[in-house]
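Rule-based calculations on the coordinates, nothing more; no lab input. Note that the structure is predicted; figures quoted are calculated from it, not measured. Cβ atoms are built from the backbone, for glycine too; each structure is taken alone.
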Structure 1
Amino acid sequence: MLIISGMHPIALFLAAIAVSVLVFSAERLLLGLLYGRALVKWSFFRESVEKTRRRGAPLIAKYGLLGLVLFVAIPIPGTGIYAGAMLSWLMGLKWPASLLAIIPGTAISNGIITLSVLGIMHGTHISG
């Protein structure tokens, strides 16, 4: 079965994980370079940072890196790779350890989404 883009679902799943690693790395780098100098001046960004901290800090405090995995793995608005990268930076987690938590978290999230899409596609194919 091919997904809309013509890619095999497993190839698409692996590509999504690779892109997530790149996004995580770029965001962590940019937060470190720009937050104190420029980004903190925008109220929207400050509010986003505080919202991410309120949502994710208890998970990190209670479960450590497993909390980051869980935070990234839940595919709902306000979690995921962008918020996970920001949360790991806010909590002062080291980049390599954070990356090792981001990869399984994004794999779980991408797996949930991929299986959901395949189920919907299969369901519409059968009924249509």
Structure 2
Amino acid sequence: MADRRDLERIEDDVRKLQIQAAAADTVVERLDTTLDKITELSTSIQTMLVVHERRFEDAERQHETISRQMDQRAEAADKELNILHKRISSLEDKLDSRLRKIEIWQWIIVGGATVVGFFLSRFFPIDLLK
């Protein structure tokens, strides 16, 4: 009888182990499925990172190109501004010179008219009070 009980206990233990093994197989299958999904997700994320890194590099290159172009255009604008400033200064100097000449002639004419008026008043007196 003891052998029979031992045998029944062993059979119960084997059944329990078979049930546990079946449950373990289910868990292992789920873990395999989960691992496969994680691997696919990792690959997708890696692909996305590569794409975003390329876009970032492209954006950096465009930024550098735009920055370089802005610097070049700023330098060109400064050069043109300096040229315009020199031209305006030159024209201003010419106008000042011409204006001084006109002012000199104006005073010469006013002075000459004053002298002529003085002499005319001496030779042809006009009596305004009559």
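At-a-glance table
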{"read-out": "Value 2, 11, 19, 20, 16, 12, 8, 6, 3, 1, 0, 0, calculated as P(r) over Cα pairs in 5 Å bins from 0, in percent, assigned to which of 1, 2", "value": "1"}
{"read-out": "Top of 1, 2 by FRET efficiency 1/(1 + (r/R0)^6) of positions 48 and 72 (r between Cβ atoms, R0 = 35 Å, to 0.05), largest first", "value": "1"}
{"read-out": "Source structure (of 1, 2) for distance in nm of label points 7 Å out along Cα→Cβ at positions 24 and 104, computed value 11.8", "value": "2"}
{"read-out": "Rg and Dmax of the Cα atoms in Å, for residues 16-87 alone derived as 12.3, 32 - corresponding label from 1, 2", "value": "1"}
{"read-out": "Read-out mean count of other Cβ atoms within 10 Å over residues 96-103, computed value 17.9, structure in 1, 2", "value": "1"}
{"read-out": "Which of 1, 2 yields -26500 [helix-only ellipticity at 222 nm (-39500 (n - 2.57) for each DSSP H run of 4 or more, over all residues; to 500), calculated]", "value": "1"}
